[in-house]
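Nothing in this text is a laboratory measurement; each read-out follows from the coordinates by a stated rule. Computed from a predicted model, the values in this text were never measured in an experiment. Cβ atoms are built from the backbone, for glycine too; each structure is taken alone.
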Structure 1
Amino acid sequence: MKLGVFSVCMPEYGLEESVDILKGIGYDAVEWRVAEIPDEKPDDIPYDRRYWIWNRSTVDIKRIGEIAGPLKKLCDDAGLHITGFTTYLTPEKQDELIPVLDAARAIGVKQIRLFTDNYTYDENQRPYTEIFKETKENIKKLEALAREYGVKIVFEIHHDNIFASASSAIRLIEGCDPECIGIIVDPGNMVNEGYENYRKVFEILGPYVAHIHIKNGRLEEDGRDEFGALRWKRVWVPLKEGQADLARFFKELKRTGYDGTISLEDFSNEMDTKGKLQYSLDYIKELWQKA
């Protein structure tokens, strides 16, 4: 089992800085965020949105072919395993995926994350069954691509998405080859939507469990609605402060014999980045040892 960081957690640091920091703290692996990078830094970025709006610890998807080789050397020299390329592409965008697949094959990266469509209360939201059917068809096409390139394409259990639980995830990928298609399990996301008993989660997904993201969150009071009923909002918090029972999660994960990478994906804002990375590494190590 390797302990790593999804680089989205390090928004203020460039690629080289991120590698140096992770090596210095003692992580084993890095999962690189792959996305479009704006030409110029936007003005007035809210502090809690810095992870997504101007994240310097990101591989520019438009230049991934030229970045991949030097990035691989940088990580090798630091003793960091590259767990995967984590994109925000959706299953129908297979043309845009090809450069990522080419880069992954060139440097031996074996995992690529794709996203699936959001599903919210938006009045213009397409019907769930329609989106789900299209996505399932596209994933079957992706299975062939994954086999051709020798990678595993993974999807993340995620709130406000067409699959927010293990039960809906298995409906989406059942019948696919688990060597080609897998699932990222994230207990922090399941605080917001899709919580199921963790043992059940791992039993449902079985060989499709490909990767683990670790973060934590909780619901906090957010005033009252027009009827006087209490409202709640989602908040990301440090690992020890949230509703996900991470001790139980790690116990059930260890029962499965999992020996892959666990990646920190922490969007909390109470600590500076380096402090958060150290705090989280120490806690995750303790949880795993005592599980």
Structure 2
Amino acid sequence: MGIVLVTGATGFIGGRVASRLTDRGESVRAIVRRASDGLAQLGIDQRDGGLEGLDDAAFDGVDRVVHVAASFDGDLATARAVNRDATRRLVELAVTHRVTRLVHVSTTAVYDQARLGDVVIDESAPLRTAESLPSATGNAPPTYGVTKAEGESAVEEGRRHGLSAAIVRPPAVLGAGPTSTWGTRVPRNLLAGHGFARHPDSTYAWVHVDDLAEATLAAMDVDGDTTVNVVAGHETVGAYLRRVVDALPRPVTIPEVTDAPWRGSYTTDRLRDDLGLTPRFGFAEAMDEIAAWWQQDGMNATEG
């Protein structure tokens, strides 16, 4: 087997994916902005330059690609530079170098929830466009969902040119760690008094990072093009916030939100049928992990 090229390997999700790959004996190459001691300890080949520096040399010996890197920037042009343009360049290089499989880690934020309403969303549902920005709903910046949908279009174009590709769409990714959005960054924002602009009765779909990593590797191993919602379950925003508030080292106030809640959900049939997986982690278990991390290490996450 050849090399697996991983983008975003220094991040929360990409790091788990890269570690899982090395655990099973794969040769891994990571595209990074800054070298990581953790990746070096795993024996991972690190190539500097980030996504903007992708070139033919990065694909030397590569036969599979896992694309995790993404931008959460609220500026549309900045988010597009990574989520759309860099993805397009990555796909073009994958086609040119005839990689055998590409897995694109996308997000359920690509769905146009405001347009769809309170329905059960499957993988064929309409995706967000730039025109949907003013009415966008969801946990992430609206630019994230729009530009990740545009990145998926680049993957679809690669499929039309013979690229074998899987797209996995996770919702909120739970788990402990300093770069975890839902385990660290959102709680840290709450401690800073920034609030949370979602109605507590809105649906909170989630998956644990280890289940997502397992699904990503499974998507790399199966044959054929597929797009899969990688969702472990559905709670409410209020249920998530209550667990976070209980875990934090000092009291926080959650401002009242008056917008209408979104009470839709996501199908998970393809996760079972296409990837053969049932998530192992429950919501309480995932939140217990986050709470334990805050008790041990979380105060360090509030510094700076």
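A few comments on the model shown:
- Taking distance in nm of label points 7 Å out along Cα→Cβ at positions 70 and 174 as the criterion, the highest value among 1, 2 goes to 1.
- helix-only ellipticity at 222 nm (-39500 (n - 2.57) for each DSSP H run of 4 or more, over all residues; to 500) derived as -9500 - corresponding label from 1, 2: 2
- Computed over structures 1, 2, distance in nm of label points 7 Å out along Cα→Cβ at positions 126 and 254 reaches its largest value in 1.
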